[in-house]
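**Q** What follows is a set of structures for review.
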Structure I
Amino acid sequence: MGEIILGKIKYIKDLERLFEKSPVVDVNSIVRLIRNKKNVKQYQKQLIRNLVLKGRIKKLVKGFYTMHNDPSLAVFCIKPSYLGLQDALSFHELWEQETIPVIITTRKVRPGIRKILGSNILIRRIDKKYVFGINYEKQGDFYFPYSDIEKTFIDMIYFKQGISQEVRQEIIKKINMKKLNSYLKVYPKRFRKRFI
C-alpha cells in the first residue's frame, strides 16, 4: 500500500516538473513519463484527474493541459497555427478595442467561438499555403506566434473583416510595402485586385 502511494507521489512530482518546464503539456508526454506503469492509460487519466481536481493543472483543449490562465496558449494545441486578425492588430498596437484571442489554423477543426479557461477564443481556418509572415513575440511570460503587420493586414481583407479608416491609416504608416507586395504574390490575382 505504501509503495503505491509513494509511486503516485513520484509521478505527481515528475508531472509537476514537466508542467513547470512547458506552458502546455499533451497527453502523450504524460504517457511517456509513466510508460513503465501497468494500465498506463487508466493511471494517466487518474493522475490528470487528481491534478485538475486539486487545481494544479487546467484543461486547455482535449488532450492538452496547462498550469497557467492564458487562453492564448491554445495556439500551441492546434498546430500549425498563429494568433492573428484583431488580436494581432491589438498586439501591434494598431487597434485599441478589447479583443479575444484569434487563432488561425490549417487544421480541420470546427471554426468559431470556443470557451477555453473560462474565456472566449475565436478559431478561423486558412489554407496552408497562406501560413507565413509569423513571428514569435513576447507577451507576458511566453513567446506566441503572431502574424506580422503585413500579414495581419492581408488576413483582415482575406477574412472580410471591417477596418476603420483610422486603423487603416495606422497600418499604412507602419507597413513595409516591399514585404506586403511579396506576400501578395502568393494569393490569386482576383484577391490581389480586391486587396488593392
Structure II
Amino acid sequence: MTTKAENIENWIRNRKSTFVNGLKKGSKIDDSIVEKLLENASWAPSHGLVQAWNFKVFTGDAVKRFFSVQQKIYKEITPADKYMDFKYEAYSEKHERVSHIIAVIAQRDKYKRFPKQEDVASVACAVENMYLSLQAYDIAGYLSTGGICYSQQMRDFLELGTEDEPIGFFILGEADESVQRPPRMRIPVAEKTEWIRE
C-alpha cells in the first residue's frame, strides 16, 4: 500500500508534457473533462483570493482557426534569417491532433492590490494543477509559450487588457502511445539549495 507521501511524489514526478506530434490524430476530449481540468486549476493558491487566472477555450473548428492565426503571426514576426518553411507549414496540420486549446491569461486585478508578479505566480500554479490532472483524466498535453504567445498580434486576437499577461496555450489531446519520450532528468536539488541556519 502506497503512503500519502509516495502518492504525491508519484503524481509530481510523473507529470509530463506531450507535444503535438505525441498526440493521436483525431484526438477528441469531452468538454466535461476540460471543465474539470479548469475547475482543478481554479484551486491554485491566490494572494487575497484575487484569482487572476482567465481561460479562453478553443475547440471544434476554432482549433483550426487558432493555428491559422498562429501561422500568420509566425510569418509576421519571424526575422528572415530565422524563418523556416517547415515550421510555417506545420501550423496547417496541428489541428488534426489537437482537441482543445486553453489560452491561459493572468488577468490583472483591477484594484492592483498586489504586485503583478503575484498574479503571474498564481496563474502558473493553476497551470501546474492542470498538468497534474492530465494523468487522472487519461489525457495529454503541454503548455506552449514563446514569441507568438507574447506578441501584440496574439494579444489583439485574444482581446487582452493592456496589463493582462498571456502565460501560454495549454494544448490538449489524447496521447499516441507509440510515441515515447526519454525519461526527464532533474539537477539534484542539493545543487540548487542553500541552507541558512544562523
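What follows draws every value from the coordinates through simple rules; no lab data is involved. Just so we're clear, the structure is a prediction, and the values are computed from it rather than from any experiment. Cβ atoms are built from the backbone, for glycine too; each structure is taken alone.
**Q** From which structure (I, II) was relative contact order in percent (Cα under 8 Å, 6 or more apart) calculated, if the value obtained is 33?
**A** Clearly, the read-out refers to II.
**Q** As an exercise: distance in nm of label points 7 Å out along Cα→Cβ at positions 27 and 139, calculated from one structure in I, II, equals 2.8. Which structure is it? Let's see the in-between values first.
**A** Details: I: 2.8; II: 1.0.
This value belongs to structure I.
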